[in-house]
1. Using relative contact order in percent (Cα under 8 Å, 6 or more apart), single out the structure from P, Q with the greatest value.
2. Work out the source of 53, 34, 34 here, i.e. which of P, Q gives that when Cα extents along the principal axes in Å is computed.
3. Here FRET efficiency 1/(1 + (r/R0)^6) of positions 14 and 78 (r between Cβ atoms, R0 = 25 Å, to 0.05) has been calculated and equals 0.85, so which of P, Q was it run on?
4. Thinking of P, Q, which structure, once helix-only ellipticity at 222 nm (-39500 (n - 2.57) for each DSSP H run of 4 or more, over all residues; to 500) is computed, gives back -23500?
5. P, Q: which one has Cα extents along the principal axes in Å, for residues 30-117 alone, as calculated, at 43, 32, 19?
6. When distance in nm of label points 7 Å out along Cα→Cβ at positions 102 and 134 is calculated for each of the structures P, Q, which structure yields the highest value?
Structure P
Amino acid sequence: MQTCEYAGDPLTEPRSHPWQGAAADPNAHYYDLTALPALIRSALEDFRPWRKYAAIETFYALLERINHRSSSLESNDCAFTGPEPSAQPTASKAVECSGRVTILFRALARNTADGHVEQLKNQLHGELAPYDPAFCSGIIGTTLVPARYLALPEANGQQLGWQLLISFWAWGDSEADTMRNLARLLKNLSRALRKLSLG
């Protein structure tokens, strides 16, 4: 499975957890999917228009696994842009889609301890590396994102930590082909996160 890491300028402004409002929609807000798992299939508006495709059910199942009570992880945010003409002029496929999910340790203090989220990122790359080596119509990327954990004490920077942003892209010759490739990518990601969520 192909993976990459964000190589641009460091992200320096921490996002609050839980969060309220987004640049694209000031009314958007955080949903605690560990407490309200039924919202996975009703509140994620980016995914609803595409739910006729199996890939979306695969993503919902991935979120259920991450936010399950037996998981050491939880999700904080997700987004999806459905199939559209490829923005890459050199791309070999005509259609692409993309999305993201942000994850963190449920024990919030682990996200503020040196190296824990970075280790999670490295473990994810290590898990994905041997999966599905013939698959070349998608890629998974990671970014360490600064976060402020509002439930932790404010003194001495104890709220400041990290989250792991997982981005994904899939390509195809048509909308249906792209969504099939997305389903394959998400199955690989789900398999890796299932193993990591047990730690």
Structure Q
Amino acid sequence: MGGWVSRWEPNARGRLEQAALELFEERGFDAVAVAEIAARAGLTERTFFRHFADKREVLFWGQGELSAHLKEVIAEALRTVPPIEAVVAAIEAAARALPDRPEFARRRKAVIAANVELREREALKLASMASAIDAALAGHGVDGTAARLAAEAGVGVFKVAYDRWLAGTGEAAFAPLVRQTFAELQTLIAVPAAG
């Protein structure tokens, strides 16, 4: 009986991510082709495109799932907590869902920092995250201004906590840093303005 037989490719996504990151570090993002990434990973271009739409997606995949996850957690949390607490709960949940790979994340950040297009894409990812949070809050009756403020504050907490996680020694997990950073923001807001 003839026919096409699928070849099992263990951890193809992870192998492609690792190969791409190595090549981006060695030669720069723009100088690397998808065929080279696939070859470095010991896979085919077809396998690459089963996992990623293009080479940028190696660094940015999962954005749609992240937005859906944030909306889901916010909807659940709004039943019992104020909007900003719901946002922090969602950001913490997102942090817990991210792979605990600080060294990979540090290397990813360096590749992004070295390329204008990738920095713009990272900014769009964070703006999309804020938009998803804003929409989730507004969709559950939170006033427009309050929803926007909570969303932007949440993304700010995410960014600062993420940078703290990357700057650390690897001992602290990302999710607890989200809560700690939010607590510091609350303290800052509670301090009376100098008059």
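Taken together, the values in this text are just the output of simple stated rules run on the coordinates, not laboratory data. The structure presented is a predicted model; accordingly, all values stated were derived computationally and were not measured. Cβ atoms are built from the backbone, for glycine too; each structure is taken alone.
1. Structure P gives the largest value of relative contact order in percent (Cα under 8 Å, 6 or more apart) among P, Q.
2. P
3. P
4. Going through each structure in turn, the value belongs to Q.
5. Checking each candidate, the match is P.
6. Answer by largest value of distance in nm of label points 7 Å out along Cα→Cβ at positions 102 and 134: P.
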